[in-house]
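Colleague: Take a look at the structures below.
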Structure P
Amino acid sequence: MRLSLQNLALRKQSRLLTTLLSIGVADVSVSAGESPVPSDPKQAQERTCFQTSQPWSERGDLGSDVAIAYGLGPGLPERLQTWREHGYHVHVMTGVAWGNYQDYIEGRFDGVKHEDEIQTDRNGTPHGHGGNVYYMCPGTNYGKFLGAGIQKALEAGAEAIHLEEPEFWVQDGYEEGFKREWKSYYGEDWQPPHSSVDAQWRASKLKYFLYRRALQQVFDCVQEYNRRTGRHVRCYVPTHSLLNYAQWKIVSPESSLARLNGCDGYIAQVWTGTSRTPNFYRGVFRERTFETAFLEYGAMQNLVRSTGRAVWYLNDPVEDNPGHDWKDYQSNWESTLVASLFQPEVSKYEVAPWPERVFGGRYPRRGPRESRMSIPPAYATELQTVMHSLNDMGQKQIEWDCGTAGIGVLVSDSLMFERGDPTPSDLHLGHVFGLALPFLKRGMPVAPVQLENVGIKHYLDGFRILLLSYRGMKPLDAEVHAAIAQWVKSGGALVVCDDDGDPYNAVRDWWNTAAMNYATPREHLFEQLGLKGSVSETNRVGKGAVIWLRENPAAIAASADAESRLAGVVKQAAEHARLKWRETNYLLLRRGPYVIAAGLDESPASGSKELRGKFVNLFDPELRVQTVFTLRPGSRYMLLDLEKARGHEPGVLAAACKVVKGKANSGRLSYFVEGVGGTLAVVLLRIPAGSHPSFDLADGAIASLDHDSSEHLAWVRFSNESKPREFSVRLK
């Protein structure tokens with residue numbers, strides 16, 4: 001059977017009906033007696049998404065569950081409609097800190113000009129993107145302005161709102177609007193942030209508050225709309241990780257947003273551009289894209305764990321810097337993708353921002369124009385195979401093969417507060433990477449643990465060792481120490497790596513004001529632990545232990561000897577925590593039939609890991625069967641274990657296109673396929689033993705096929721089109 005234009009139109013009409021009725025936009029009927037092309041029954045789970053500023057196009061049609069329309073311009077309703085008509089759930093994303101918001105700046109919104117709310121540095125330079133687009137210091141009317149813009153998206157039928165990147169740069173805070181907010185918040189005159197560590201700390205705390213306030217204003221607008229209409233429009237915040245914001249010297253509300261009414265979660269904006277930021281390990285300074293991404297994704301997951309909020313993981317097959325070549329983009333995308341898959345608690349993904357620049361861009365943009373290349377066909381096929389496989393990551397069976405698990409490094413949002421003059425914390429964030437990389441390099445899936453969340457019930461479950469330093473950060477309240485103390489007394493091992501030398505210990509905050517009189521917040525923590533006076537290096541506390549290593553962790557990042565010394569101390573902590581110590585030079589995780597694996601370079605662990613069985617590497621555009629994989633340093637794999645893949649029933653195992661199952665008849669399998677127009681699709685199918693299958697593709701030709709009767713597998717290749725076509729398999 002071929003897919004007629006009438007049936008194609010009916011399919012779109014049927015899916016549009018479902019969406020429109022769910023958002024209360026229209027009442028559409030479908031004629032009886034017709035059989036529309038089926039939609040994916042799991043699409044409502046919103047497993048995958050992408051963001052785009054363009055209307056539907058063949059190059060932008062990735063076949064995900066959700067299309068996120070970027071921007072609130074006058075063409076938004078029409079853009080949303082083009083994606084809705086092609087079967088997508090539709091969300092809307094807009095910038096929080098900057099955008100085409102000249103109506104607010106120039107006074108057309110509320111009759112008051114707001115040029116004095118443009119983020120400005122100490123030299124009086126406005127912080128912008130060009131074209132009168134600036135980062136904003138959000139006054140109270142700015143939140144109202146954003147809310148009014150979001151109202152347009154709500155009226156256009158957006159099913160969710162994404163408020164992107166609430167960012168206040170550390171270098172800014174010299175504008176008049178910020179000075180007014182300082183006076184209102186602190187009840188004292190503004191101080192130049194660079195004038196003292198106390199002024200820098202207070203400036204950052206205020207920046208943190210201002211964007212939390214602005215977001216709550218917008219959340220409130222959406223909640224009021226939901227109450228008025230009976231709809232359930234959700235709100236997410238796409239944001240860089242805490243680690244990256246601290247590295248790049250930006251302040252953002254981060255963990256505090258999960259406690260705001262109306263916040264449904266985050267998109268973790270982790271990609272090659274953030275994760276290739278260099279860092280130190282054992283004194284060597286270089287890019288470590290995989291390891292940095294692993295920690296960034298882990299930090300984002302720990303923003304929401306035990307909070308009931310959701311998080312999506314972003315991957316970017318290109319990146320914002322157009323100066324790299326396709327080989328660079330591909331290898332770094334594979335590293336960040338694999339890093340994201342090592343977080344089995346997360347199964348939602350933004351598969352690409354700006355798909356048009358992936359499938360329509362030419363790179364690198366440095367050098368002569370004739371040297372620029374479109375996406376290599378093999379990479380286009382690989383991307384689509386992986387993007388559609390990500391829909392299947394909600395697996396319940398999880399099995400690790402790696403070094404010691406249960407180790408966490410405590411991090412606080414205040415990592416962003418100590419990044420400016422006059423005395424910034426370590427330039428390369430060595431006070432974090434110095435504590436985390438030694439264990440990740442030993443194959444241990446170490447996790448950044450959000451300090452602000454430790455009081456949440458069950459949040460620390462699963463952690464047996466925690467590393468903590470107040471070098472470069474401070475606890476934002478005293479309550480977190482009670483939770484840490486209880487965790488230790490219940491059997492946890494706490495390793496404190498701190499020389500008490502951070503000048504920010506002297507800033508005005510809870511540990512040295514009112515009834516508190518502590519020189520450092522560490523002293524208050526130790527008091528909660530029952531450790532007073534002269535404290536030895538190793539201390540029993542209840543069923544657990546506290547080990548105090550009097551060093552600056554940034555120095556550990558800079559020294560191979562210090563790194564080995566820290567590893568020895570944590571190994572002692574593992575004995576106190578009754579945790580088996582194991583070092584590997586790889587990470588390996590099974591998620592149902594999927595095997596996620598990475599070989600680690602710079603690892604102190606030796607040996608090699610071999611995987612034997614029948615696997616398909618989903619990074620291989622040919623989807624060939626391989627029986628041995630060796631995890632060498634730098635290797636990255638996303639494998640499909642054929643022995644565990646969907647039992648032994650006939651059907652599709654993997655595909656470089658979207659595949660929706662149709663009605664099956666005796667001896668015939670039916671699917672509908674669609675992909676990015678002009679790219680090559682490969683479909684891998686399991687075929688019953690003894691069968692001699694034939695294949696048919698409506699409105700298209702099959703380019704090639706292979707059939708391995710001994711393995712009961714078939715590979716079918718054809719050119720993708722951005723419309724659903726019936727693909728049928730006859731089993732003889």
Structure Q
Amino acid sequence: MTLCADVVVPLPLERSFRYLVPESAGKALQPGVRVLVPFGRRELTGFVVGVSGAPPPGGPALKEISAVLDEEPIFSSVLLSFTRELARRSYSSWGEILQSAVPPSLLVRTRTTVALTQAGEQAVRKGGLGRREKELARFLGGRTYSQAFLARKLRLPNIAGLVARMEEKGLLLVRKSVGRGIERRRVASQEGLSPAGTQLQFDFPSRAPSEPALRPLFDRLRTGGFASFLVRGSSRRRDEVYAGLLHEIVSRSGKALVILPEVSLARALGERLENRLGKTVAVLHGELSESRREREWRRIREGRASVVCGTRSALLAPVERSRLILVDEEQEDSYLQGHPSFDLRQGARLRAELEECLFVSGAGYPTVEGYHRAREGGWLIDLGEETSRVRVEVSDAKLEKSLIGGRLKRALDDVLSKGEQAIVFFNRRGYATSLICSRCSHIPKCRRCDISLVLHKRTRKLVCPLCGETETEPAACPRCGRSFRARGAGIEAVEEELRRLFPGAPLAVFNIDALSSRAGQEAVLKKFVRGGIKILLGTELLARRRDLGAVPLVGILAPEMTLALPDLRAGQRTFQALLRMIRFCRAGEGSRVVIQTALPDHYVVRSAAAQDYGLFFGEEILFRRLMGYPPFSEMAEVVLEGRDLRTLGREARRTAEEMRTAAPSVEVMGPAMAAVPRVKGMFRVQVVLRAESREAIDALLARSLAPRGGRRSVAILS
């Protein structure tokens with residue numbers, strides 16, 4: 001009997017495709033298996049999500065699956081259901097989400113190579129080729145290159161279509177090879193299959209019996225079923241709560257999924273858990289080798305791991321029947337997955353709901369939405385504030401005549417005279433944010449993005465901060481011939497000023513331009529820890545490190561820059577960034593933080609200086625209420641992209657009008673150009689939606705976006 005399979009592919013498409021099942025696979029084919037399928041001119045790895053009977057007579061001719069790559073499903077029915085719902089709620093591709101859940105070593109890699117034929121060589125000599133055809137043919141010469149390399153090197157638009165057309169003309173020889181990552185049936189080793197006997201040899205300190213505030217959390221863990229809690233408190237106190245929860249789970253042979261925002265945190269926690277629980281702990285993050293990641297994934301899938309600890313990718317780990325899903329540092333923006341697009345925090349809560357287990361998020365300074373909803377819903381576990389705070393001074397930058405103001409300079413003089421160290425933060429790349437002509441005010445901009453090029457004085461280059469396009473610094477304005485002047489200081493200018501003020505102090509810069517490799521970053525940090533660097537100047541890249549000791553002085557320059565961004569969470573992000581930098585200062589006599597800002601009276605700066613989350617939350621929630629922003633509404637941003645602005649604008653206007661007609665209860669704002677109107681040659685137009693309920697926005701988006709093709713992204717802002 002002929003069978004059909006519904007297959008999703010790892011492309012930005014919101015539908016499945018039907019293929020005929022080869023007779024060799026027969027009834028053995030099940031949902032959750034990877035297959036190789038013909039898709040247009042390519043062969044892609046797809047994932048079977050359904051199997052049905054023979055297609056009805058008279059329907060379109062179906063292609064046959066090229067190869068079945070797995071003997072058994074690599075995705076359980078539970079994980080398939082979760083990823084399908086995650087894709088639906090985040091308006092992402094189900095196939096792309098499934099692909100990101102597979103270890104890289106198991107992905108099927110296809111390679112397309114391109115070479116000139118004799119006819120192609122003759123056409124180059126005789127002429128008659130189009131401009132793009134000539135450019136590609138001359139670059140190839142007598143050599144063979146991969147199509148991916150040609151796309152990177154030549155940057156020709158739609159090079160796949162160009163190659164296909166030249167192949168049809170007989171000008172190119174195109175070869176395709178497929179490396180198949182075959183998943184074979186493996187017999188699980190006995191090691192770790194019954195971990196409870198070894199787990200009970202280890203112990204965790206638990207606050208559960210001694211704190212009444214924690215009783216609802218532990219009671220719900222024991223009774224089972226879905227429940228959500230937000231634990232607010234210092235990292236030390238949160239760790240004690242987490243330890244108690246994990247102790248409760250592993251002592252009953254349960255399973256837990258622990259997700260953290262950064263690799264360093266996941267690695268450190270994984271090591272601590274492995275010391276206590278041995279090989280029943282699995283760790284997943286992006287810095288593991290392919291072979292190690294596959295081994296960990298297999299252990300999880302075979303049920304030999306009780307606790308899975310990792311970063312974003314751990315959300316899609318094949319854990320069966322978890323009793324706890326825990327997300328720490330829930331305020332971190334790194335939980336926003338770029339491609340495929342989804343918010344890990346919402347995804348983790350969704351998985352806990354579907355699997356009917358306990359969901360716990362934690363933070364010292366939670367997101368405004370998370371804290372408000374937890375407090376109003378009665379599922380907030382507040383462990384209180386830390387009693388010890390560092391001394392913070394705020395300096396008005398408007399009264400200073402130098403990048404390094406008088407108060408910060410005196411503080412640096414003081415610590416350096418004692419042979420101590422300081423950290424200075426300034427979150428702006430390059431030497432100057434832009435150049436401007438002294439006569440005609442021309443500003444050099446990126447040819448592919450509508451954004452000013454940043455001057456890097458060390459390399460004498462102008463660099464686009466979005467796409468990385470570089471140009472040599474011009475000697476004069478191309479329009480009028482006059483000289484340029486720098487505008488807006490960057491970190492290189494701060495470095496120059498610090499070296500001028502403190503010529504004898506060893507100084508290092510920690511940012512992505514100065515230290516692009518991880519090895520270089522680690523070398524600088526080791527030297528700083530040993531005392532070989534007295535002033536460490538860094539950006540947000542340094543602020544996110546957690547493996548540095550505290551210093552007696554921290555300087556923070558111009559933190560108000562992020563407050564000017566067109567972002568409803570600008571205040572929250574600035575407050576959290578300030579606290580992230582303040583924590584580098586050690587508590588005690590003589591230690592201090594100096595914040596040099598043009599907005600010394602802004603509530604974000606004042607509350608961060610006081611290290612008072614309650615003060616910040618009170619002001620921010622009032623602002624959100626007045627503006628009708630989340631958590632007092634549900635919002636979504638739809639960004640449409642295209643190379644032709646006229647066509648894109650017409651499509652955006654039509655989309656916005658259809659949305660207004662389809663859902664009068666949803667406020668449709670726009671269309672308008674996005675904050676950055678063009679990125680990598682693609683124009684960007686945004687439409688913002690606001691409603692009282694998420695359901696209203698979901699229904700409208702499903703109805704309005706499903707029939708439309710083209711490039712777009714959807715960000716849920718609530």
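Colleague: Quick check: 40, 24, 19 is what I get for semi-axes √(5λ) of the Cα gyration tensor in Å, for residues 278-661 alone, calculated from one of P, Q. Which structure matches?
Modeller: Numbers: P: 40, 24, 19; Q: 37, 30, 24.
Answer for the origin of the read-out: P.
Colleague: For distance in nm of label points 7 Å out along Cα→Cβ at positions 422 and 510, which of P, Q scores largest?
Modeller: Values: P: 2.8; Q: 1.7.
Answer by largest value of distance in nm of label points 7 Å out along Cα→Cβ at positions 422 and 510: P.
Colleague: Tell me which structure, out of P, Q, gives -0.30, -0.60, -1.25 once log10 I(q)/I(0) by the Debye sum over Cα atoms at q = 0.05, 0.07, 0.10 Å⁻¹ is calculated. Intermediate results must be reported in sequence, preceding the final value.
Modeller: On the way: P: -0.27, -0.52, -1.05; Q: -0.30, -0.60, -1.25.
Answer for the origin of the read-out: Q.
Computed from the coordinates by the stated procedures, all read-outs in this text should not be read as laboratory data. All of these numbers come straight from a predicted model, not from anything done at the bench. Cβ atoms are built from the backbone, for glycine too; each structure is taken alone.
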